[in-house]
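Every read-out reported here was derived from the displayed coordinates using simple, explicitly stated rules and does not represent laboratory data. What you see is a predicted model, and the numbers here were worked out from it, not measured in a lab. Cβ atoms are built from the backbone, for glycine too; each structure is taken alone.
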Structure I
Amino acid sequence: MILFFALLFVAAAIAGACAFVIFWPLALVHLRDRHAEVRAGFGEGAFLKPAALGWLLSGRYRQVADPQFTGLATPARLSLMTILGGLACAGGLWLLSAVVPA
């Protein structure tokens, strides 16, 4: 039963990845088109760069005073947190299943 719940957390992480793949590129394109100075700080190929992901995850994107951009970046941040949380919970339950006898 523990591994079933771990699998559900993996499914939640996959759902978060689907949302992330939709919203994060849209947010990056919006940055490129309207806030080039912010986008220039990430360099080329910012989709999976740790600096860009840390900027998104920490919520520093709110410093960009553009409600259209934050409307794209907020779901991207929530989906990134869903990915990380789902994988962390799945990993924790997997470790628990290795310790607890069946």
Structure II
Amino acid sequence: MAGQQPETTGSAGFSYAEGAAGDALIVAVRCRGAGTMNVAVSTVSVSFPVRCLAGETRTFYNQVGLSGAEKPGSVRVTAPPGVHWSMTIGRGELPADDHQ
């Protein structure tokens, strides 16, 4: 695990640690509450929306294998006040199909 944000409501940011060269960055997001949150990983210039639903906990995984993914960085989440979320940043190898 490179970084973790415990359950949070609304917008927030946190940092994560460096990984080994060639490792992919794995972003796991869990949310509940009605609204769409935006996750921005500045080190690799990646952002993506996460649609959260009222009364349902949802989990999403995104894997980033771009150059620089092994560097330490930060994540910024912009979320409506009614959305509760948590996140874990991990490291791992890209699946064999992604190396081609």
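Please compute distance in nm of label points 7 Å out along Cα→Cβ at positions 42 and 58 for structures I, II and give me the label with the greatest value.
II
Can you say which of I, II returns 0.3 when distance in nm of label points 7 Å out along Cα→Cβ at positions 26 and 90 is computed?
The read-out was computed on structure II.
For Cα Rg over 2.2 N^0.38 Å, the calculated result is 1.06, so let me know which of I, II that is.
II
If relative contact order in percent (Cα under 8 Å, 6 or more apart) computes to 46, which of I, II did it come from?
II
Work out mean count of other Cβ atoms within 10 Å over residues 34-41 for each of structures I, II, then name the structure with the largest result.
II
For the read-out helix-only ellipticity at 222 nm (-39500 (n - 2.57) for each DSSP H run of 4 or more, over all residues; to 500), a value of -27000 was computed from one structure; give its label from I, II.
I
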